[in-house]
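Scrolling down, you'll hit the structures one after another.
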Structure P
Amino acid sequence: MSFEQNVSWDEIESLVKILSKKILNLERNFSSISTLSRGGLVPSRLLADHLGIKKIFVDKKNISSDSLFIDDIFDSGDTFDKIIVCTDNPSKLVFVTLFARSGKKYPKQLVYAKKTDNSAYVVFPWDKLEFQRSKK
């Protein structure tokens, strides 16, 4: 049996505010945001507005350590593993997510707003239709 955790737009906005504060407390300047088109695009746009960052790079093969990397969830760690090797200075990468899967080991570069409640599949407002199709 598969469980799901539906996330509302109001919760997304609250999580973006939490992340914005955490990122500003890092005392680093970021020239841009980097992301993947699936999952990270919407949170990237919202965080760019809060942080005053103008450039968003999508699906880049080379990622500057002066760029925040944003995704919707840190789940299995696969995306992080793929991204870290594309970064010019992996020790300076800041990997930002709305959610972090509870019970996982997190890399030191991870900044997240909230842990998941359980192992349920997190359904974001921008992927509801995709999730519904996958259940058929």
Structure Q
Amino acid sequence: MDIDFLIVNSFAFILLGIACLWLAWQQRKLKQENLTLMAQIESINKDLAGMCSAAVKVDARITRIDARMTALSEQLTHYQAQEANASPYHNVIQRVRDGANTDQLIKECGLSREEAALLFKLHGAGEPSE
């Protein structure tokens, strides 16, 4: 019985030793995978920080461009108003470009037939439609 007990204990210790070696190997493998994943996370965090910095710069640039576009739009509106006031025929020319015919210009704008024909020659897309 002593020998059987010794054999069983020896066998159990051998299995326990093998299990400990296997667990140590698995733990080392997991530790290496953990280090690899931590390096990847650090790289991703750096990339994300760079992207956030770029996004802030783009946002500031868009804000400046938007302010400039607003100023240009206001200037354009101002110049269009000046142009409309500078030319007494501005509205009539716009109607010609929009497709009004000579009879409409004569009735609605108080032009003579010659004035309407001249405006069509200068600003119309083709022959005046009667």
Structure R
Amino acid sequence: MGVVNSSRLHPEDDRWDSETAVIELAEPFDERAIQGLSSFSHCIVVYVFDQASWDVSRMSRHPRGNTDWPNVGIFAQRAKDRPNLLGVTVCKILAVEGSTLRLSGLDAIDGTPVVDIKPWMVEFGPRGEVCQPNWSTELMKDYW
């Protein structure tokens, strides 16, 4: 349904908020498909890690190879090398121009295929208290 245009050509782990990414919609999608999206501050982008690969040996691992962090299963981390090769990110909408969406905080590299875009609605956010382990907070320190 679309493709990411970004100055980032290779996957890197940090400083994604410094990137401005553009999603160009592909036929048959046009400006009608994103009409009204500009009234939202954020959207969810679902995309394909088309340059990543899955190997069953990566079923569990230390995130980023850091042995100071626990060995955890693939579904307890957000690594790009996943069995389904799907990425999901909440991004800030900077502009909606025709059939183009300009975003901040999209952690996808140039050429990444986009499979869906959804408006972020507060009501779809977590309900109740949110908790996470300390290693994940440390890992995410410079991600955005």
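Name the one structure among P, Q, R that relative contact order in percent (Cα under 8 Å, 6 or more apart) of 40 was derived from.
Numbers: P: 28; Q: 14; R: 40.
The read-out comes from structure R.
In this comparison of P, Q, R, the computed figure 40 for percent of Cα pairs over 23 Å apart is attributed to R.
Given 1.00 as the derived value for FRET efficiency 1/(1 + (r/R0)^6) of positions 11 and 107 (r between Cβ atoms, R0 = 25 Å, to 0.05), which of the supplied structures P, Q, R does it correspond to?
On the way: P: 0.55; Q: 0.00; R: 1.00.
Only structure R yields this read-out.
Here the criterion is mean count of other Cβ atoms within 10 Å over residues 19-26, and among P, Q, R the highest value is seen for R.
If helix-only ellipticity at 222 nm (-39500 (n - 2.57) for each DSSP H run of 4 or more, over all residues; to 500) is computed to be -1000, which of P, Q, R is the source? Derived from the structure labelled R.
No value in this document is a laboratory result; all are computed from the given coordinates. Since the model is a prediction, treat every value here as computed from it, not as a measurement. Cβ atoms are built from the backbone, for glycine too; each structure is taken alone.
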